[in-house]
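What follows is a group of structures, each given as structure tokens.
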Structure 1
Amino acid sequence: MKSKALASPYILWMVIFTIVPLAVVAYYAFTNSAGEFTLENLANAATYWPTFLRSVGYAIAACVICLIMGYPVAYVIAQTGASAQRILYLLVMLPMCMSFLLRTLAWVALLRDTGLINTFLGFFGVGPLPLIRNAGSVIMGMVYNYLPYMIMPLYTVIVKLDPRLIEAAQDLGCDSVQTFRRVILPLSLPGIVSGITMVFVPAVSTFYISQKLGSTSDVLIGDIVERQFKSAQNPYLGAAMSLLLMVIVFISIGLMNKFTGDEEVTTI
């Protein structure tokens with residue numbers, strides 16, 4: 001009884017800030033301006049399937065790049081001493097102390113035609129290069145903003161790996177590549193899954209990054225949802241699109257957990 005009482009603030013928080021908002025979104029998604037039940041909103045939202053696919057594609061690309069970049073960083077941090085780990089971990093977290101909007105605007109100042117990078121290249125007679133207003137700049141913005149979300153869970157898992165397992169693999173004749181592939185990588189799968197989840201969810205629903213770094217052909221589903229609520233004044237369609245996006249996120253996470261949840265360490 002005491003444990004349930006201690007959990008009551010968390011349960012109340014979840015009800016007020018999670019369950020109730022989801023219920024409101026579902027209500028608007030299945031009703032019209034007259035308050036009548038309808039599936040028209042979902043049907044209209046489904047017509048934006050190319051934008052949904054583009055958002056998922058960009059998010060997957062950002063996840064892959066974050067994993068490729070974040071895994072070595074997390075591994076190096078985990079292999080250092082305790083004091084160095086704290087300093088390096090702080091450096092990874094330091095950009096997160098700055099506003100998300102300011103971090104994105106900083107990249108606009110760097111990448112635009114008159115930005116710092118193209119100005120520097122101009123001294124050598126190069127450019128201006130098309131560094132902004134394209135898919136690459138949008139994905140780059142996602143990677144920059146969400147990379148710490150990949151590094152943190154990877155570091156948390158890798159730092160707890162039992163070094164005796166690595167030593168045993170080496171004693172049994174495994175080289176560095178085999179040790180990584182058959183011991184370290186399988187044991188770090190929970191961190192990989194957590195990192196991909198933490199990057200994919202905000203990346204697939206982002207809108208500010210695509211507005212500042214992308215072009216009209218890089219509109220993501222988050223941009224359209226924002227427009228429905230702010231300019232189009234159509235919260236019913238916006239809620240339906242949000243609901244579909246949430247379903248896509250749940251399906252993606254479910255598939256990822258299905259293919260990684262039963263992984264076991266390969267026998268050496």
Structure 2
Amino acid sequence: MNKVLTHYTLSNGIQIPSIGFGTFQVEEGPQAIDAVKEAILAGYRHIDTAQGYGNEEGVGRAVKASGIPREEIYITSKLTNQIRGYEETKKAIDRSLRLLDTDYMDLFLLHWPVPHSFKDDWVQMNADSWRAMEDAVQAGKIKSLGISNFHKRHFDELQKTARIMPVVNQIRLCPGDTQEEVVADSRAAGMLLSAYSPFGTGKLFGVDALNELAQKHSKTPAQIALRWSLQNGFLPLPKSVTPARIKENLQVYDFELDFADMEAIKALQPGIIGQSANPDSISW
């Protein structure tokens with residue numbers, strides 16, 4: 001069986017669970033608390049949230065309610081696009097810590113490289129925010145720093161002034177949207193690829209090739225997509241609020257996609273489930 005890891009070691013030597021529970025579009029309040037608590041009890045030890053998701057408080061409450069020690073759970077959050085600059089970022093980090101009800105975040109990311117509000121001076125604004133993030137690492141408030149939706153031209157600019165290099169680039173990655181150039185450039189820069197929307201926002205479930213492979217392996221199309229992600233060395237972030245699916249999405253370490261399976265997925269028509277947003281022209 002192909003070597004698939006339950007944890008990856010980041011370039012700074014810190015370990016991160018190889019599957020995370022995604023919380024994009026999980027509503028703040030009871031839904032977030034219930035879904036995240038269900039995920040932790042099912043065995044997830046990595047929870048991915050963001051300031052822009054509006055559910056950090058629910059994530060924090062679920063972590064507390066799970067009864068699992070905080071140090072056993074890896075928490076990722078991200079700086080919202082509405083905030084850039086040193087002082088503003090410093091305040092935003094402290095606000096996330098308060099909402100999450102924790103002393104530290106394991107990983108904190110710049111969510112997008114070119115926020116609409118900072119389009120004209122994104123290079124300087126990212127540099128200023130990154131400096132605040134670096135200072136938060138020095139203060140013990142953050143363990144690792146990363147980026148999201150960055151292409152090479154974006155992280156090349158960031159690295160000109162960075163004292164701490166990003167260890168993760170979180171991008172949209174799934175069968176049919178593989179962003180091969182971004183993956184290669186990120187890996188060359190020492191970053192792990194974290195894969196959001198690993199199911200193509202659900203569109204993959206209607207793809208015949210995925211359903212055929214699911215039938216072949218007695219798995220769900222979601223499990224096929226997640227196994228594909230792991231065999232490519234990515235860190236997928238499946239999201240669900242349904243207890244049975246939350247459990248199923250973690251049951252992907254007990255089978256293998258063979259060469260023909262991986263080639264069948266590779267042959268999927270690009271754009272079959274839509275394409276990643278252009279980070280230079282987003283409207284948020």
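Please treat every number below as a calculation from the coordinates, not as lab data. Bear in mind the structure is a predicted one, so any value in this text is a computation, not a measurement. Cβ atoms are built from the backbone, for glycine too; each structure is taken alone.
Which of 1, 2 yields 24.1 for mean count of other Cβ atoms within 10 Å over residues 220-227, as computed? Attributed to the structure labelled 2.
Structures 1, 2 were compared on FRET efficiency 1/(1 + (r/R0)^6) of positions 36 and 76 (r between Cβ atoms, R0 = 25 Å, to 0.05), and the highest value belongs to 2.
To test your reading of the models, identify which of 1, 2 gives 2.8 for distance in nm of label points 7 Å out along Cα→Cβ at positions 44 and 132 when calculated. For distance in nm of label points 7 Å out along Cα→Cβ at positions 44 and 132, the value 2.8 is produced by structure 2. Out of 1, 2, choose the structure whose coordinates give relative contact order in percent (Cα under 8 Å, 6 or more apart) equal to 20 when calculated. So the calculation was done on 2.
Starting from the value 21.9: which structure in 1, 2 was mean count of other Cβ atoms within 10 Å over residues 20-27 calculated from? The value was obtained from structure 2. FRET efficiency 1/(1 + (r/R0)^6) of positions 28 and 148 (r between Cβ atoms, R0 = 35 Å, to 0.05) was computed and gave 0.55; which structure, 1, 2, did it come from? Of the options listed, only 1 reproduces it.
A value of -22500 was computed for helix-only ellipticity at 222 nm (-39500 (n - 2.57) for each DSSP H run of 4 or more, over all residues; to 500); which of 1, 2 is the source structure? It traces back to 1. Given that distance in nm of label points 7 Å out along Cα→Cβ at positions 12 and 188, derived from a single structure, equals 4.3, which label among 1, 2 identifies that structure? Clearly, the read-out refers to 1.
Taking 18.1, 54 as the value of Rg and Dmax of the Cα atoms in Å derived from one of the structures shown (1, 2), identify that structure. Label of the originating structure: 2. From which structure (1, 2) was FRET efficiency 1/(1 + (r/R0)^6) of positions 84 and 228 (r between Cβ atoms, R0 = 41 Å, to 0.05) calculated, if the value obtained is 0.30? Structure 1 accounts for this read-out.
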